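Okay, got some structures for you below.
Just so it is clear, none of the values below were taken in a lab; they were calculated from the coordinates. Please read all numbers here as calculations on a predicted model, not as lab measurements. Cβ atoms are built from the backbone, for glycine too; each structure is taken alone.
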Structure 1
Amino acid sequence: MEPFEERVLRQIKKQQLLIAGDRLLIACSGGVDSMALLHFFDAAKDYLQIELAVVHVDHMLRGNVSAQDRAFVETFCMKRDIKVYSTAISIPTILEDEGGNTQAICRRERYRFFDEVMKEGHFTKLATAHHADDQLETMLMGITKASTINGILGMRACRNFSRGMLIRPFLQVTKLEIGQYLEHKGGSYREDVSNTKDSYTRNRFRHHMIPLLVEENKHVALHASQLSMQLQQDNDYLMELAQQAFHRIVNKKGENLYSVEICAYQKEPLALQRRLILILLNYIYNDLSTLHSQSLISSIFTLFETKNGTATIHLPAQFIARREYGVVTFGPAQQALVEAPYTLVLNKWNKYANVDVFVGPCCEPLDGDCYYFNASKVKFPLYVRTRKQGDRIKLAGMEHDKRLSRLFIDDKIPLVKRDIWPLLVNEEDDILAVLGVRVNNKFSKQRRADDDYVLITRLTE
C-alpha cells in the first residue's frame, strides 16, 4: 500500500468516516482531486469492505468541453465496473431565470442532485475531494469576510447530508500530494479552465495569496487543516455548554418567538453568550448559511449590554430583536394577526390570545384573578377585542380617563404585544378591562354588598 494511501486510511479510521458495509457515493468532476479520490477508493474498497458508485454533474457552462468531462468520468467507471450516476443541468438557463452567483447556484443544483442519488441508491456516505489547501482557502476567506467563529472553523471532515453523511477523506493531505499520488497511479484527469480565472473569489486566494504563505512555510495548508480540526473540537464542546445554557435562560413564547432575561444572559461567560445568539438564530431560521455576519451578531450582542431603555434591531426575513424592560425578545416583526372581536360567553371559560376569561354570577372563587361588579351597571352583551386608536379606560381613583397607550407603558406590556392584547368591552364599546392587567372603576378586588357578578382572568403565558 502506498504511503499516501496509508495516511488517508489512518485519517478515515481516526475520524470514523467509514465503516464496513457502507455504500459510498463519490462526487467526481473529472478533475485531478476527484479522480485521485476515485483511484484511492477503487484501490481500498475491498480493504474497507465498502461498495462504490460515482456521481457526476455537467453544469453545461463550457459547452462540448463539459460534456466531454462527463463522458470521461463515465468511461473510467465503465472500464472498472463502477456504477455511475450522471446528469446535465443547464446552469445558464437557471441564471437567466433567477440571476445570482454562478458558483452558488452550481453548488445548490449539484448537491440537490447528490441528494436525489443518495436517496435513490440508498447510499450511506457521500465523499468529496476537498483537501488541506481548500481548507486553508476557506478559513482565509472566512476571516476576510469578517465572519463569526463558525465561518472560520473551516470544513468538517464529516457532517450530516441527505439520508447519511458527507465525508472529506483528503482534508489532511495537500493538493500537491494528491497530484503526485494520481501521477504515480498512472491516472489521467480533465482540466477545468475556469479554475484559472480570477473572477472567482476562491481562485484569487488560490493564485495570489496562498503562494505567498507557502513561501513562508510550505506546510501552511496542513497546519491550517490541523488548526481547523482543533478549533472544531473546542467549538463543539463550547456549543454543548451553550445549548445547556440556552435551555436554562431562553424562553419560548410561541412560534418563532423567544425571550431572554438580560440579567441571566449577562451571567454566562462571554464565549457562551456569543454562541447563545448563534443557537437562537438557528432556531428561528433553521439555517445559518446566510447569518455568518459579524456585524449582525455584534448588533444583537449590544442589546444585552444594558437593561435600560428600549431598542430594536431588524433581522433578515422580517424578524426583529427588541430590548424592553430588561428582556430581549426575538420574533416576527408582526407577531400575530389581530384577532376579530367576539362575543363573550357567560358562565364559562373563554380563551382569547394569552388570557382565559370567565364572567358569570358570583360563585366560589376559581383559580385566577377575581374582580367583582354589579351586572346592572354593565351593559351586556360583553365582547373581547384588541385596541383601537384613542382607546381610554376609567380607572378607580383617577379623575380623568387613562389612555391605553400610556397604561401599556406604565404596566410594562412589551411593544410587540400591545396591538394584540385582549380588552373586555361592553355593548357601548366602553373598556371594562385590559384582561390580565387592569380593570375599570366598576370592578373591585373585594366583593361589595351589591356585587352579583365576577370577572376572573388567567394569563396563559
Structure 2
Amino acid sequence: MKSALFVDFDNVFSLLRQLQPSAAEQFARHPDVWIHWLTHSFAMPEPHAEGERRRLLVRRCYLNPNWYQVYRHAFLRAGFEIVDCPPVTSQGKTSTDIHLVLDAVDLLQHGTHYDEFIVFSADADFTPLLRKLRRHDRRTTVLAIGFPSAAYQASADLLIPERLFVGEALYPAQANVDSGPLTGHEQKGSDRVLNDRPSPALVGPPASAPTTSQAPTAPRSARPATASELSEIANRIWQTVDESVSPVNGGPLASRLKAEFPEALENWNGSGGFRPFLTSLNLARLVWLGGSGGRLLDPARHEVEGRSTQDEPDSPWGGEGEIFPVVKEVCSLTKAPMLAPTELRQVLKALSTELAEGSFQPSTTAAQVCSRCLSSTGLRVRQRDVAFLIKGMQLNGHVFGQGQDDVVTLGSRLVDQVLFLCAREQLVLDEAEVAAVRLWVTGEGAPAKVPASD
C-alpha cells in the first residue's frame, strides 16, 4: 500500500510530554523505531491485498525550529523531509495546519496514486482534510494523543490507539505484554491494549455441553474464587455491557459466567445466586434493573422506556435526579466514564492518597488506584476509567507530584477538563448545567435546576 505520512511534531510531542515525558523523548529521538512498527506490524485500513505491506513513499515532519531544533536530525536520519514552521503569532501559533493541508491536497493530484494518508496529530482542524480524502477514495489513518474529538475519529478509516503506540511502537522490546481486545472506535486501529485486558465477550447463548460416554464425575466442592478470578469475571461483565447495544439480560449472562468459571462460581462464590454475587462485586458504572430475570446496563449508553435509572432501588445514582440527565449527556458525548458521584469521589480520594504515599508512575498509578478503591471501600473500578481521568487532568495542565494532589485540586482540574471536552464537541452548557458538572465531580454547589425537556 502506497502511503504518505504527515507528522505534526509540536502537537504529538507536547501532548505526549504532558502524559509521559519519557515517551515523548522516545518519540522525538527515535522515529526510526516507530516507523519500523508502522510499516511492519501495524494493521492497514481495508481494503488491502493479503500479505500487502505499507510503503511510506512520503515522510514529512512539520516542526517548530525555535523550540524543537534539537530533534531535527533524528527525523532527518529516519528519512523525513522537515518543513520548518516557526511561530507566526505572539501566542506561539505556527503555520503547520496550512502547510500540512496544502501538501496533502497536492498529493491528491500527484501522478503516483497514494492509497493511504497518515496524519499524526490530535488537532481537530484536520477533520475537513480527512473528509476530503475520503471523498477522493483514499484511506486515512490517524494517531491522536489525548482525547481526539468524536468528529475527527469518525472521519478517519483507522485510529492508532495511544496505548498501543506508546506500548508497542515506542517500546517494541516490551510489546510482549499480554493484552486483549479494545472496545469502541479503537477496534479499527488494533486488537491490542495495555490496560484492563478483558477477555472475549460473553455474547450469544451458552454453548451446549459435548456428549460423552464417560461416567459422571463426583460433584465438585465449592471453593472461594481467587482475586484474579474475580477480576477476570468483572472484566467479562464490563466488556459484555460495553459491546451490547441494549441492557444485558441477567439470565444468559449468569449461564455463560457459570459455564466459563465452573469452580469459582460453584455456589456463586458463597453468595447463593447471581444477583447477590453481582452486588458483592460492586462494579462501578453499572446499574441493575429489577424485573423478570433482571438486566444490567451502563447509564451513559443504555435507556429503558418507562424506567428511570436513578430511581432503581440499588442504583448508585439514587438521589441524584437533578444532575443525572446532564451528566448522562456529557458522558455520552465526551466518552468520559459515567461514574456515579460517590464512585467518582472515591476514585479521586484514592488517587490523592496514592500520590501522597508514593510518586506518580504513568504505567502503574491507575492500577494502584483501582487496588486502593477495592481494598478501602470495596469499589471495583475499571483501570481504563481511572486512566481516562488521570490523563484528562494531565492534559488540563496538572502535574502530579508537586504538592498539589489534594482532592479539591484534582476535582477542579477534572471539572475544567470535562468542560473543555464539552466545548470541543460543541456542547453548549448553561450555568445550571455547568453547576451540575461541578456538583457531580466535586460535590460542591447547589443542585442544578435544569429545565425539563418537552
5.0 is what came out when distance in nm of label points 7 Å out along Cα→Cβ at positions 6 and 342 was calculated for one structure; which of 1, 2 is it?
2
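With Kirkwood radius over Cα pairs in Å coming out at 27.2, pick the structure among 1, 2 it was computed from.
The read-out comes from structure 1.
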Given structures 1, 2, which gives the highest value for distance in nm of label points 7 Å out along Cα→Cβ at positions 254 and 366?
2
